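Following this line, the structures themselves.
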Structure I
Amino acid sequence: MGYRSVFRPGQFDGQVVLVTGGGSGIGRCCAHELAALGASLALLGRTRDKLDAVAAEIAQAQGWSEATAARRVSRHACDIRDEARVQAAVAEVLAHHGRIDGLFNNAGGQYPSPLKDTSQKGWEAVVRNNLTGGFLVARECYTQWMEAHGGAIVNAVADMWNGMPGLGHSGAARAGMVNFTETAACEWAVAGVRVNAVAPGWIASSGLDTYPEDFKARIRKLARKVPLQRLGTEPEVSAAVVFLLSEAAAFITGTTLRVDGGVPNAKHTWALPPHDKSRPYTGFPLYRMPDFLQE
């Protein structure tokens, strides 16, 4: 069973998209959808084994031969916080594919921590992961290719509007990435480069399985705080990313598209009535809910 994308087949024929954090979660899902729509891919992440596994999944889903798969999907082990390695990895992508038409700047990560318990080391690690690293990848894609040829960049941020209690280091970094997105959209428009962001809210992604048990207990209760009364899915985020990368978004730049079920619009003055009227979109056949949400 193939990816049930809402976009037309062949939408990304002849294009190359770099997906950071492509070894799991939303990055993996988006890589599958882009491949189903005709894109060749450069998967970048810290762990080569995960990238290899996703590349193998995509090849099987698309029915590619081994030679075609090797040509269409390259894998690049890279810590995006390492400037020299990012520069080299983007050069590797260009050496393999000859172009970079799109970038999904998805890699990042954080850990739960109240501000009073967050060390400088922990703060800086999360900011480098979610802001500095994304800047480095975007800058290298721009200077090494897009400045001369145009392109589209989508940066992953988060639902950090009005603060992000318990994840303040990540909230600060994601807010910085929104501002970077808006600035780059202005500075890089002269090269025909669009820069947007997508802000996932509470998404039932595989990464949630790595959180501590007390945090998982809080996540189980989150749906009641969402106007749509559920968590989001990886394919719902991927669809937003694919739209922003596509030609349909040719006049959209500098914007942040929320994929959050309306959480920032929920107010303490309005009781959210329980309902089951919102139906999730799950076009990715390999998507599965995190284990602890299936209990």
Structure II
Amino acid sequence: MSEKWSESDIPDQTGRVVVVTGANTGLGFETARILAERGASVVMAVRDVVKGNRAAARIEGDTTVQDLDLSSLASVRAAADTLHANLPKIDLLINNAGVVYPPKQITQDGFELQFGTNHLGHFALTGLLLDLLLPVPGSRVVTLGSSSGHPSKIKIRFDDLQWDREYNRSAAYGQSKLANLMFAYALQRRLEPHGTTISVAAHPGVARTEAMRNATTATRMIFNTVAPLISQPPAMGVLPTLRAATDPGVVGGQYYGPDGMGQFRGHPHVVNSGAQSYDIADQDRLWAVSEELTKVKFPL
């Protein structure tokens, strides 16, 4: 394997069943496309089935499209039921989908949109699908974090998780991505006694995608000014996810990101997240709150 891990290092994926959330666009699409081209059977779990079918038509390989709105727990449960009916197993679940910097919105279940979609939706989906992963040797859950969840000023606002008192869209996004990381680490601790499935995290650095479309005009202007200096194309941004998903040397609990300065761009390697993401007491508190809010108990 090359020192600078790249798409050419991905092993043959024939026989693997993969579920990718948010697979109709951006990094999710690239993830689904590359894994399907390597031989995997890929389920593209998307909120807009029409767009999902258009995306699937652009992929050479075995793909199916699954309706999934992560902002609705009813949709998450319905998708899980369908996948149980259609799939004998899952080798790889990639929690990729997410909303970035929207104005204040509330999900159907009463959650702040970014926390409800990025964290709670994926928490519930993983818990409902885990029984399809646990019997499968080498199975993995890969959860997408973000460098936005690293700064020490980002915390889990346990006293105001839904941002009822005030709303800062960038801070709320940071909280949701910190929650993703804490979930990935807490899940690995719970999986270790089972010895088959592992939980891994990854982040793309600064990738040039449509993710900033919901940001304020001022934020987009700043990003568009700085992005050419620090960002990388989707083909590079997707590599940390693909390495976490396919590299035989990956160990549960690891976090993959770009190897360049600031983890903005570069080839994927093991990185560290912010100190707050490793706080086991906060991980377990978040886990308990997430179980309470989603009414999903993991089969562990």
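Taking 1.5 as the value of distance in nm of label points 7 Å out along Cα→Cβ at positions 138 and 154 derived from one of the structures shown (I, II), identify that structure.
Numbers: I: 1.5; II: 3.3.
This value belongs to structure I.
Which of I, II yields 17.2, 52 for Rg and Dmax of the Cα atoms in Å, for residues 106-281 alone, as computed? The structure behind it is I.
Assign the value 2.3, calculated as distance in nm of label points 7 Å out along Cα→Cβ at positions 18 and 234, to the correct structure from I, II. Here the read-out was taken from I.
A value of 0.70 was derived for FRET efficiency 1/(1 + (r/R0)^6) of positions 66 and 194 (r between Cβ atoms, R0 = 41 Å, to 0.05); which structure in I, II was it taken from? Among I, II, the structure yielding 0.70 for FRET efficiency 1/(1 + (r/R0)^6) of positions 66 and 194 (r between Cβ atoms, R0 = 41 Å, to 0.05) is I.
Structures I, II were shown, and semi-axes √(5λ) of the Cα gyration tensor in Å at 29, 22, 19 was computed from I.
Since every read-out is calculated from the coordinates, none of them should be taken as a lab result. A quick note: this is a predicted structure, and the numbers were derived from the prediction, not measured. Cβ atoms are built from the backbone, for glycine too; each structure is taken alone.
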